[in-house]
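So, here come the structures, one by one.
Derivation of every value follows stated rules applied to the coordinates shown; laboratory data play no part. All values reported here derive from a predicted model rather than from experimental measurement. Cβ atoms are built from the backbone, for glycine too; each structure is taken alone.
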Structure 1
Amino acid sequence: MHDPRAALLQHNSGHWQGCFIRLSGEGREEERFPTTLQIEERHGIVETCLTYEASGRQRSMNFQTLPHAMQVSEEGGWSLGPSAITPFGWVGELCVVNQQQRRRIIVRHGFHGLEQVVYVVEALGELRKLEPDAPLVCPAQIRGDWMIWQPEAGVELCLDTRDRQAGEATLCGLRWRDQCGRVRQIVRRYDVNGLLEPLASDWP
């Protein structure tokens, strides 16, 4: 039986070297900055500490049970965000894990569409050779109601760039196919009433 908390710890624990790349609503790099992220379980508490290397500023989150609206796949991929949304903006965070590497996105939806995406490349080992070339510009294509950005080879971000109205379902997704053909993906979906849908394995 799938144990989301155990899957999260199994695939995400460790000391991650990171590169955060802030993108505009058009998929163009605005800035990037190095980070480190420590994830561990101590005395039954999951402890996370993100450090911004340039400033030394830290952000921590500790929890014993998973946040109510957190979704975790069997491969350790996860998403965070509100349990219900309105048309007036929401923020979602998604992560997929492939052995010693992770890809993450933090997606900010504003009052009139997509405002900003932060694309994150992380590794348990050497990160430098994995960072995308700067400045990053994401090729984009339309797929139905959604926009697909490709920040690097094999990675797709499925985004809702519409000026969304009440009664319209929405989503954001992250898909990564590595050089060996392994696919890791996660999609956070909200129905026409703005309620979070169960995690599903299909890709938009």
Structure 2
Amino acid sequence: MAFRGGLKAYRITVPANGVQTRAIRGAFIFMKSASFAVEIGVEEKQVGTRGGEAYFIAMRQGEKWFTESEFDTLHVRNLQAAEMTVEIIVGFGEYAREVPERISTADENVSTAHALAAANTPELLVDERTFRKRVTLQARLANVSVCRVAESAAAIAAGNYLELVQGSGVTWESKTAVYVQSATIGDIVTAVEEIWND
């Protein structure tokens, strides 16, 4: 029986919302490094009357994929609006990376300071974000009015909101959008979102 080879690491940079294709053979994929989930596609060439098959799956850092049959083409699709570099282990066999303890810090923190443009009108502070674990909101100490925050403009209109007095803050375990309202134009609420890869 012929030896088909082992495993090899590939570092691939994929443009925003783009795809990179490589002629790589294997039956195993390990996502060693990726800031966010990417779509991985594998294809096998058509041989004789047997048609080539193609399969796609979203993979995150640390995940493995053993394919049913050998593939010879690999596609990496970036689902984010920014360029991303991924490192993957591909080939025949098995790969495991021992992690002694879970990393306890976010992969990225995104800060947004929003100054209210209209009085008594709900305004979007942060969008819904799939990979956000939590968001911390704080009203500026120099604000004039109490700021109301909720997960929708409708919730604020219905009276289902939290009130942030000047200098106060709150942390939500939430992936949803956040809206803010104040009686004073120019009042500012800052949001710090913790973005995690898993």
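The figures follow:
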item	result
Given 4.7 for distance in nm of label points 7 Å out along Cα→Cβ at positions 54 and 190, calculated: source structure among 1, 2	2
Parent structure of the calculated result 1.00, given that FRET efficiency 1/(1 + (r/R0)^6) of positions 30 and 62 (r between Cβ atoms, R0 = 25 Å, to 0.05) is the read-out and 1, 2 the choices	2
Origin of the derived value 6.4 (distance in nm of label points 7 Å out along Cα→Cβ at positions 94 and 166; candidates 1, 2)	2
Winner on relative contact order in percent (Cα under 8 Å, 6 or more apart) once structures 1, 2 are ranked, highest first	2
Entry that produces 15.2 once mean projected area of the Cα convex hull in nm² is calculated, selected from 1, 2	2
Comparison of 1, 2 by mean count of other Cβ atoms within 10 Å over residues 6-13 - largest value held by	1
